[in-house]
Structure I
Amino acid sequence: MNAQVQIAAQPSHRARIIALHCSGASASQWHRLAQALGENFEVLAPEHFGSEGRGPWTGEHAFTLADEAFTTLTLIDEIADRVHLVGHSYGGGVALNAALNRPDRVASMVLYEPAAFHLLRQMHERGAAAHAEIKDLARYFAKGLLTGDYRSAITRFVDYWNGPGAWRTMRPDVQRALLRWAPKGPLDFQAAINEPTPPSAYSKLDFPVLILRGEHSPRASCVVAECLAELLPNSRLAIVPGAGHMGPISHAPEICALTLRHISAFQS
């Protein structure tokens, strides 16, 4: 099944944005962004393994962020102009991986709490508590999958990122979709936590990067966002008032406006 979803219409020659969704979501996460960007931009939203539009990981070898980023790299290589990358959470980690492989093909990037959790274990004391927190969540998720208790695994996952009780308030169809996605969850965690890229590698990403995080986001997301803002040489960190980890959905108008402003300033 084709993993690419193109959220765009005519005209055909516009600045291209590749938008990468968070774990458990789909390309539909970016419909409001596409509407906000308007006719001067074309949003390409490839879906990750495990999403219903893409299907499961092939199981050919141990899964890595590079496997997820392959589709994005293919899109970048097919586009003559430089592209803008947008990523949320796990999608932000994928965007970073793609950018490291094609740094000269990226015009700018917007990351909302990218899941570059590998940085936490390389930050020593500064990242220790956040690293332990995210590792504990990953272990609980994996145990739920191994024992068949998908619901407990997803409940804790959703409540961690959205706040206590968030799972109970979700619509039944959204809950069912997340339960179907659940087998991919441990792969996302291990790929983000065990990514081998050293912090020094990010110094070569010298294009403009806007890093966003929510005011009320979990510790792991906040620490990673702050670390990346220091590592990326041409970056700016902004905190979105009132938002949490799911800001691109809960605070879509604000995030879309910030994204549009950043991308418009750095068109190829």
Structure II
Amino acid sequence: MTPFVEVTDVHFTYAGAERRRARPFALTGLTFTLQAGEILGVIGPNSAGKTTLIRLLTRVLEPARGEIRLDGRPLARFARWELARHLAVVPQELPPALPFSVEQLVLMGRYPHTPGRFFESDADVVVAREAMACTGVLELARVPVEGLSGGERQRAVLARALAQEPRLLVLDEPTAHLDLRYQVECVALLRRVNRERGTTMLLVSHDLDLAAEVSDRLLLLAEGRVVSLGTPAEVLDECRLAEVYGCAVRVERAASGRPRVELVWPDAEPRRAAVDPPGRRR
């Protein structure tokens, strides 16, 4: 079976200001595949290459060497509007000043399906409202995006991505601004979309527990290279994580059977016993 996404020996180095850094970042020999319907979690410390990978998949950046294929076709052969029919991104942040309502934002997800048209059709509105209902923002349809909380914004952006009806959903820290309730609902939503629509997902996250719980496989990056690729149980190894992140961790088994990562905090100084103020006795 041909993988849905194929990343083969991809190299990339930032030009300009990045070259003046003491240790300029480079993505080197990145190779992995993503099967249709799979959820792949991408993890790693800061400056590991996670954001660069997203930019390469969305053609914001082009590889210096190597190739990325989507459903067997080189990514470079997709027009950008055409790629947006197949791939949608849920970014960490929206521009702070976005003068649109939630419904207008979500309807923007329909543009790749009719790039030559300036106004949405009735069918577009139906798809957008279904996406808003699915993400719990339908009642906010008329509310300006600027007036939303961080969690509401994140759900509205997810609704816009779902309105694109993508085959591949790229999520950059999708629960970063959500409280506990909406984190749980977001995870449940992603699982439901994956199961019912067969949507392939690439999930970038600093939350190792979230990535382990949601993903079929994990891709661990460090300094622009693949460190490990496999099931969550295979990748989340205590010694490997300690080496990559530079801190001690403990990996245990969660109630779901998935691995759970805990920090091993450095020993704190022993607390002093309570001392009465001078002249006071207990």
- Structures I, II compared on distance in nm of label points 7 Å out along Cα→Cβ at positions 144 and 176: the greatest is II
- Task: Rank structures I, II by percent of Cα pairs over 27 Å apart and report only the one at the top, that is, the highest.
- Result: II
- Item | Highest-scoring label, criterion being mean count of other Cβ atoms within 10 Å over residues 152-159, among I, II | II
- Note on the structure: Candidates I, II; distance in nm of label points 7 Å out along Cα→Cβ at positions 64 and 160 computed = 2.4; producing structure is I
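Kindly point out which one of I, II the value -14500 was derived from, the read-out being helix-only ellipticity at 222 nm (-39500 (n - 2.57) for each DSSP H run of 4 or more, over all residues; to 500).
It was calculated from structure I.
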- Task: Can you spot which of I, II the value 17.5 was calculated from, given it is mean count of other Cβ atoms within 10 Å over residues 128-135?
- Result: I
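Where a number appears in this text, it was derived from the coordinates with a stated rule and is not lab data. In this text, all values refer to a predicted model and were calculated from it rather than measured experimentally. Cβ atoms are built from the backbone, for glycine too; each structure is taken alone.
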